[in-house]
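Next up: some structures, all given as structure tokens.
Readers should treat all values here as calculations from the given coordinates under stated rules, not as data from a laboratory. This one's a predicted model, so the numbers in the text were calculated from it and none came from an experiment. Cβ atoms are built from the backbone, for glycine too; each structure is taken alone.
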Structure P
Amino acid sequence: MSIIKAIVLGVIQGIASFLPVSGSGLVVLFADLLGAGEISLKFLTILHLGSLIASILVFYRDLIRIFRSLISALGGALGNLVIFFQNIQHPEEGDYLPVMRGTYRRMAILLLTSLIPAGIIGMIVRNFAAVGAGNLLITAMGFFVTALLLMVSSFSEGTGKRPESTKLREALLIGVFLGISVIPGISRIGMVLAAGSLCGFSRKYMAKYACLLSVPAMAGSILIELFDRETSLASDGGLVPLAAGVLFCAAAGYLFVRIARKLLVRVSNRGFAGCCLFAGIASILVYVF
């Protein structure tokens, strides 16, 4: 792959990373259109490093507060464990500490809860995702899955649930949806929007939850691919094109993320479902012809 093609793919990834249209799926589609050849799962995943950098630069204040809140919540949970054993001997002494007190502490627990099933399912379907990275037909099916779930969930939009009323089982549902997004064509942001709509989240809450959840999700996927020695980047042109793609992905993502957040709030799931349907049809046409 040439550096110019990698840059184009990086820009596409950076823009699409914050929209529910699957940046990875679009990269696979445009790689074929540009004649860049088959894209490996390692290339697709590490390209997300640019999106990760952009997300950290934009949301670093929220991420710092959530990290501090998570440490505080875990400290409270350990304190409650000590109180539990103390209460066995002296039941009249212990009052448990409020672990999920405050918006950011609650958000931290919810995000952590979502990551557990996402990580497990992501590892289960990773081999299938590796096949899909080089197959436009599988990518098209991923686009259709995203379109279907967004369309179905659009009938549950608008109830306006916020963090203080979100339950742990709803965070688990979001994690289940997120886990299958390692497959090209299935959008990470789209899965969070679909699951969040089914749970009754407000649009603004869903957009923020999706953007914040994508940071540890992308970081985990990137680390797994970096330490995977069974696959290499040789078929994708090596490190130089990838580095160029990551750089331009980060720049495009940083410039576009604020616009994307507004679109996530204002555009309904049905609108995004239509975009995914179009991308799926385009992928099939390119695959056939």
Structure Q
Amino acid sequence: MKRRTFLLTLVVISLSAVPVLAAPYKALIVTGQNAHDWKGTTPVLKQLLEETGLFTVDVAQSPAKGEDMSSFKPEFKNYHVVVLNYQGDSWPEETKKAFVDYVKNGGGVVVYHFACAAFPDWPEYNEIIGLGGWGNRNEKWGPYVRWRNGRVEFDFSPGRGGGHGPMQPFAIDVRYPEHPIMKGLPPRFMHVPDELYGWLRGPAKNLTVLATAFAPKDKGGSDEHEPILFTVEYGKGRVFFNALGHTANELKSVAFIVTYQRGAEWAASGKVTQPVPDDFPTADEARVRP
């Protein structure tokens, strides 16, 4: 019997030749003016999105306050989600129209902290963000949104729009546990000392409250369960509002990190694939990352 010899050919593939999958979503952070420390927070907001592996991130920085804004024309339509870290001079009319069209046609938006104080006299912006504060906002802008007796209530009482007491730790209560952003999170979790926004008011159209925090009167609050995480539908667009994160220090809070990352993914795609991390805070203990 003839013996057959088979030759085994070993093929070595260089790892460098294996294509690396690109992040599926493109994000744009809009910044450049803000009464808060945008220079400190913008790099952190960018890093937090990039570390998920889901985003490539660009930054559109406006001219400084009082300078010519006519050339500030970010290409919103090129992105899946726009993160607003801006509160300052009005944008050119062309830019404002491009932003509204972007959201109306299905673009995603993340409203970060003090961006809710921007553009009080721009009606479409107020509808897109749902609730805002400061900038002389009052009852003419719309109602307060309250969580009372287990449900959302609109409060049309006259009064200011926007305020907060001193920096304080607070618990966050999940009100819509089945929403993709909140799914899997504990019903209550702690956040580090931060500004606890209250008295926000606005059109509140197509607004869904995801989570609230109680703002006690003895700590400068409204004595109400204030909405601090919520979504807004505007046209075909998805908007996520996150009131947390006064400075880069508060952005170390895992409560902020996880809700921001998950909210950005949802705004970009309508879904959330990120698991809840092991270091997520509990009802009794806030958690931070270095």
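Quick check: 18 is what I get for relative contact order in percent (Cα under 8 Å, 6 or more apart), calculated from one of P, Q. Which structure matches?
Checking each candidate, the match is Q.
I have 24, 47, 24, 6 for P(r) over Cα pairs in 10 Å bins from 0, in percent, for residues 46-85 alone, calculated from one of the structures P, Q. Which structure is it?
Source structure for this number: Q.
Could you figure out which one of P, Q the value 1.4 for distance in nm of label points 7 Å out along Cα→Cβ at positions 150 and 270 was computed from?
Going through each structure in turn, the value belongs to P.
One of P, Q was used to compute helix-only ellipticity at 222 nm (-39500 (n - 2.57) for each DSSP H run of 4 or more, over all residues; to 500), and the result was -5000. Which label is that?
Answer by label: Q.
Tell me which of P, Q gives 38, 24, 17 when you compute semi-axes √(5λ) of the Cα gyration tensor in Å.
Traced to structure Q.
Which of P, Q yields 1.0 for distance in nm of label points 7 Å out along Cα→Cβ at positions 118 and 166, as computed?
P
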